[in-house]
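*Asks:* Listed below are the structures to be examined.
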Structure P
Amino acid sequence: MGRPVAGVIFDSCILIDALNGVGDARRLIGTTPKRFVSVVTRIELLTGRGTAEADRGRRLLQGFDEIGVDTAVAEMAAALRTQWRLQTPDAIIAATARWQGVGLYTRDAGMARLPGALLACVLLT
């Protein structure tokens, strides 16, 4: 395991929901004391957005500690992608959470099907 930290990594879909005004996503973000995102979430949040929308995304990201991808996370993501057929961004986010020893909030059923022994994942609907 990586450096143990208390907290939760938020999948990109939750932040996108918050930007789209989904109250449950906003409340979840607001009530979680130690919030993390993968650098992948920054990429997903800012891709294909206009300037004003990208700026809103950047402001939202300021409330999170951002975790980059190192060799250990990349190796773990490759293994998760191979074994569980995850898309590359999902595999990186899941591997980041696992390596950091934190939970993951997501709406992605594919990520949520990872066994609890691999990742403490909360599927939000």
Structure Q
Amino acid sequence: MKNKIGIALVVIGLGHTTIGFLRFLDVFGAMFSEGLVSTGDGEVRGWAFWFIYTGVFMIALGITVRAIEMLGAAVPKLLGWVLLVSSVSGVVVFPVSGFWLIFAVSLLILLGGKQPPKDQVTRVAEREGNEV
């Protein structure tokens, strides 16, 4: 799955967001009918909001990872560790959930290829106009 981790994260994020909208359609309908502003009170509305936001942030993470992959650089192992810890904690609390998908992605990152040498990272950053 070389160079497909970013795409996997985007797909997971799109799925999460779609499921959230479908699952909480009535909740969002009520919030919109109340004018949306300051309508996030209550447990169910909070769940609905953060469910959608989690998907959106996963999409943003996937786009970022895909950009790293397109530059020919390796996905940082630290991201793999962060996703591993968060997904394992999610699986413990919610065993029947999509956290297993993030767990799989974390393993792909951690078991993936070698990290690029620092000089390669520096060259890519400089090529993109970033200081290192």
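*Asks:* With Cα Rg over 2.2 N^0.38 Å, for residues 35-98 alone as the yardstick, tell me which of P, Q scores highest.
*Replies:* Greatest value across P, Q: structure Q.
*Asks:* Hey, another quick one. With helix-only ellipticity at 222 nm (-39500 (n - 2.57) for each DSSP H run of 4 or more, over all residues; to 500) derived from the coordinates and found to be -24000, which of P, Q does the value describe?
*Replies:* Q
*Asks:* In terms of distance in nm of label points 7 Å out along Cα→Cβ at positions 27 and 43, which of structures P, Q is highest?
*Replies:* P
*Asks:* I've got another one for you. Taking distance in nm of label points 7 Å out along Cα→Cβ at positions 11 and 75 from the coordinates of each of P, Q, which one would give 1.2?
*Replies:* The value was obtained from structure Q.
*Asks:* Also, I was wondering about something else. Compute volume of the Cα convex hull per residue in Å³ for each of P, Q and report the one that scores greatest.
*Replies:* Checked P, Q; max of volume of the Cα convex hull per residue in Å³ sits with Q.
Throughout, read-outs are computed from the coordinates displayed, never taken from laboratory work. Worth saying up front: this structure is predicted, and the values here are computed from it rather than measured. Cβ atoms are built from the backbone, for glycine too; each structure is taken alone.
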